[in-house]
1. Using the calculated result -500 for helix-only ellipticity at 222 nm (-39500 (n - 2.57) for each DSSP H run of 4 or more, over all residues; to 500), pick out the matching structure from P, Q.
2. Taking relative contact order in percent (Cα under 8 Å, 6 or more apart) as the criterion, which structure among P, Q has the greatest value?
3. One of P, Q was used to compute distance in nm of label points 7 Å out along Cα→Cβ at positions 34 and 122, and the result was 2.7. Which label is that?
4. Work out which structure the value 1.00 belongs to, where FRET efficiency 1/(1 + (r/R0)^6) of positions 250 and 394 (r between Cβ atoms, R0 = 25 Å, to 0.05) was derived from one of P, Q.
5. Just checking, which of P, Q has the largest value of distance in nm of label points 7 Å out along Cα→Cβ at positions 274 and 498?
6. One of P, Q was used to compute volume of the Cα convex hull per residue in Å³, and the answer was 182. Which one was it?
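Please treat every number below as a calculation from the coordinates, not as lab data. The model shown is predicted, which means the values in this text are computed figures rather than measured ones. Cβ atoms are built from the backbone, for glycine too; each structure is taken alone.
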Structure P
Amino acid sequence: MSEQLKISNFKGVNYQADATLIANNSASKMLNMQLDSVGTLQRFLGYTRAIPNEIGINKPCFGLFHNPTINKLILSTDSKLYSFTDGVAPVLLYTGVALADMKSFFMNNKQYFIDGTNFLQFDGATVTTVESNAYIPTLTMGRGPTGGGSAFEAFNLLQPKFKDSFSATTATSYTLSLSGLDATPVTATLNGVNKVETTDFTVNRTTGVVTFLVAPTAGTNNLVIQASKTVAGYADRIKNCKFFVVFGGSNDTRVFMSGNPNFKNWDFRSGLLDPSYFPDTGFTKVGSDVTAIKGYSKQYSSCVIFKEDSNEDSTIYMRSYQLKDDGTVIFPIVQGNAGIGVKASSSIQIVEDSPLFLSNKGVYKYTGGSVKDEMSMKRMSDYVEPNILNELNPELATSFDYDGKYGICFPSGNVYVFDYKNKFADGDTIKYEAYMWNGIYANSFLEVDSTLYFCDSRKGLVYKFKKPTDELLFEYDGVAYESYWYGKIFSFEADNFKKLVERVDLVLSPSYTRNSCSLYIKTNKKEETFVKEFRLVIFDFNDIDFGDFDFLLSSLPQPFGKKIKAKKIIYCQPILKCSKKNEGMTINNITLQYLLQSPNR
């Protein structure tokens, strides 16, 4: 008597185990497919262009951002910044950015950009360099003619200008905090009145002494002198940074930057709500100078600092915020354990309140708690790890968090998707079903108004993921792509018996107007063999194709089946494929009908 094996509540792919040993509802191979929240197998929807034409010829994109002030997207490509709206040709904003990955953040209604060479700001109308209008600090207050006073602010790394506030006396000479001044004109105000170099005073730039032709009137902090002293490499400490975090405890009050290859374990802190001010004292050396900081992640009221893999140096640190009794703020750091570190800075995403990231050993999740607890690092990528670890240039991987999915995209165009709407328990760790898409060459991803955009790492184009309500689904910018699902290699728990597989049935859901599924069977006797294509076309007045006409009106799932009579086999593997544009493939379940025959001798 025949028996039936039903496959439903589909899981993700499992590349780790032999295809004969995986769960009955797991995939041994799976490409450009996905799962809904109840484990139905679906085809990935594809993507389309968000700008009409390519910018330049084969010019990679390096960053994609949104500016809510002008409600436009910002694109970095071909050494330029462009603004655009969906479907409209981009407009040039700025020329002179680096051909390198760019990051962006907001503070005080301005958008800031870093690319490892430049530090730019955009006010909604004009892009300028930050250092061209950076904050000028006052180094001392209540300073006397020969020095002293109270230290007030630190020198700004971004630009060479500084001020000293003097309490003037009848003396004519006033010594600045710094000597060896630039040739830039020195300026002064006395009781709010501007004084001019050579007209009202002279400057000895070697000693930093300013001598007035007429002695100033006495007062408290009534004489302010501004001068410039360029320190070689100071501005580059900030401009050569490649990533950042905006953090300040429960409020985002400061920017921390890192990624400078010449200061790889340093991070730099901005002034309060002012990214144009980076005090020369506002840096922290995080751990050993042998290993680099690789990225940041905010977690509740703390900031996680990730370093690269190391067996000796700590790879994770936790920064907190403390307001002292005297009103000053400190950002103490707690050191964690050595071991798992970040490989790709752009792989870090907060998923369900915890950071996920790519390491040299796969995708990990930092679950919080004590940074000294090794159990706070959870490996999430077991089932797709063999493929992930074979990807080239993993340090260039980028990522997204969209529609209940964490996706990590490699330069190969392969995307490994961790579906956190579909979870499973692995010991005391909750993990996510995983699968793979390809043909997505992304440098960066951006979600705006529930649409996921990405810019191309090979050419000057921007794309957006399609939604179920869009037209012309299941294509990559107008090009068809392959989707497939390879099931388990079934022995029907009887490896020592020959079997007759008599029939395969499946339920195809009419999720879209056109749906199709090509069924293949592979056995230990025959390689992949085509069985039949099943098609489900729903009558729709808005989408009539008389070459593919069908009067089916029901929106209910439809069963299909085919007799196959695979005789005297030991193993059988069902395979489903679809490569047609504008045709979905949504599978509710598959059933194999089989009969045990004779023992395998």
Structure Q
Amino acid sequence: MWNLCSICILFAAQSSLQEGVTDYPPLFEDSVNLLYDSVSYTRRQTRDEKPALTEYDFIIVGAGSAGAVVANRLTEVPLWSVLLIEAGEEEQYMMDVPLLANMLQFTDANWKYKTMPSSNYCLGHVNRQCNYPRGKVMGGSSVLNYMIYTRGHDNDFNAWADAGNIGWSAKETLRYFMKSEDITENTTLLDPGYHQRGGLLSIEELPYKSSLAKSFIDAGRELGHHVRDLNGKSQIGFNYHQLTMKNGLRHSTNVAFLHPIRKRKNLHVRKMSQVTRILFDITGLKAIGVEYYRKNKMYQVFARKEVIISSGAINSPQLLMLSGIGPKNHLISKGIEVVRDLPVGRNLMDHVALGGLTFTVNDSNTITRTKILENANIIHEFLVSHTGPISIPGGTEALALFDIKRPYDVRGHPDLELLFLSGALSSDETLRRSFGINDYTYNRVFKPIEKKNVFQIFPMVMRPKSKGWIELKDRNPFRYPAIVPNYFSDKSDLEVIVAGVRESQKLANTSVMKRIGIKLWDTPIPGCEKIKFDSDDYWKCAVRHLTFTIYHLSGTCKMGPIGDSTAVVDPRLRVHGIRGLRVIDASIMPEVVSAHTNAAVIMIGEKGADLIKEDWGIII
């Protein structure tokens, strides 16, 4: 990663010299400072422990958005020993540069999952498969994501509680959102009573705002929408992003929750170690440890109290099924002995978006990685103050949330998001590759505008009715599972996409947007040419071809009370019918929140850790 940044600096230097730049910034000094920061960052990392112990009080599988939080909170109890096992390597300093977020999908920090080929969605993607990036690194997907921090609506959590999940109401979960939070003083439009200073997780407002993003926000105002704190009293409106960011750098759960406790002697960390099986006692009713694979060798380690699975919405159900917890008939078909018949892997949810809604403009303030990394002054600005265009997370700056049936009602429950990007698929080769768009579709639609100034809006389904599933392909723990998102099986999700296109077009017709010469790019998507362009049916076809995940996979180990035949864990996150085993991550969501999920997953980690403390008699 150091080499990557060095190349960027040298590239900028050469370009600036060719252009005759006279006020050339001191990039050599910047390089030295960057090296110093990288070394300092490395010194704050957790050690990769040797297997000194064969038994711990708690074993946590997965050091991601939830697992890192749980590890921090459990080791607050000095008498408890905790082993944290992570399949990936350590997070590196350059992974925290916001603009590079998209590039991380091409590194070993990504599991690089793909959906199964489909005839109903992902049709414009390579082999009709959508890419499903997931974090395989300390910090998990909080290292790969675009850092957007939105919590969700009161109705999301009240619905969880109303379904029998006692303790998960909006009022009760707000406590845990705020427990983590350290909101920066310069964040604007903060509703009183919804934020706090002093938590471990830094939340910042986007430090740089392009003129295009300002036009998007101002267009919303012109149409009568409110610009508001979307993590406050109402979630209907527009705003720039609040981000898991500290001083202009990514603030992953690894940096926020694990770096500060690296010297705690009751925490051991095993990196590059993939858990392959949960171990049970002779009765099969109690989890007693795990088996994991590291550097061509298999190990077993045991838990005196609990095994906690925090591996995410794909890996957690996969591990449970490999261990014999899952749908009975499915496990038998794979030759796996059934420990507990539960609907593991069902209820897969995601926020799906249309990926091709692109607008050309005459404003040159669009984001392309090449344009930025060739500019020595922009690089210097970021290296000195962590501001400027490089502080934009993957090119996205703002969003708007709508309740389609009552778009101006402050009490509305969002079912649509418009996610604004100050660039598009044609702006950056890595963006096109990360979503896996096939050459034919790209060359026909987007290649002609590679030299144009463009931006993109992703209309996103926030309360999807369609649900998919995850299944094992076989009993090999190293073979990726079959992922079937089942997008658009409920046709109402397509109606939300169309509504999102129409709201985007209303924004495009404002005087604010017309001043920058906005024009919808109207080259038809291959496969949809025979449908009238801009008709509702055209956009329904378009999203089946350009089907973009927003990386919010959830629900595959659903939480529900005893007697709920669709549930895997109870409201205290204990696996039904198995002692000493919990799941604490995005997979427990009964319904996905109407927000970017990382904030809710961190909240789940905070609350899950307190549930464990309560159950073991620790006063909190």
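1. On the way: P: -500; Q: -8000.
Corresponding structure: P.
2. Values: P: 16; Q: 22.
Max of relative contact order in percent (Cα under 8 Å, 6 or more apart): Q.
3. On the way: P: 2.7; Q: 3.5.
Answer by label: P.
4. Numbers: P: 0.15; Q: 1.00.
Only one of P, Q returns 1.00 for FRET efficiency 1/(1 + (r/R0)^6) of positions 250 and 394 (r between Cβ atoms, R0 = 25 Å, to 0.05), namely Q.
5. Values: P: 8.6; Q: 4.4.
Of structures P, Q, the maximum of distance in nm of label points 7 Å out along Cα→Cβ at positions 274 and 498 occurs in P.
6. Numbers: P: 182; Q: 148.
This figure was derived from P.
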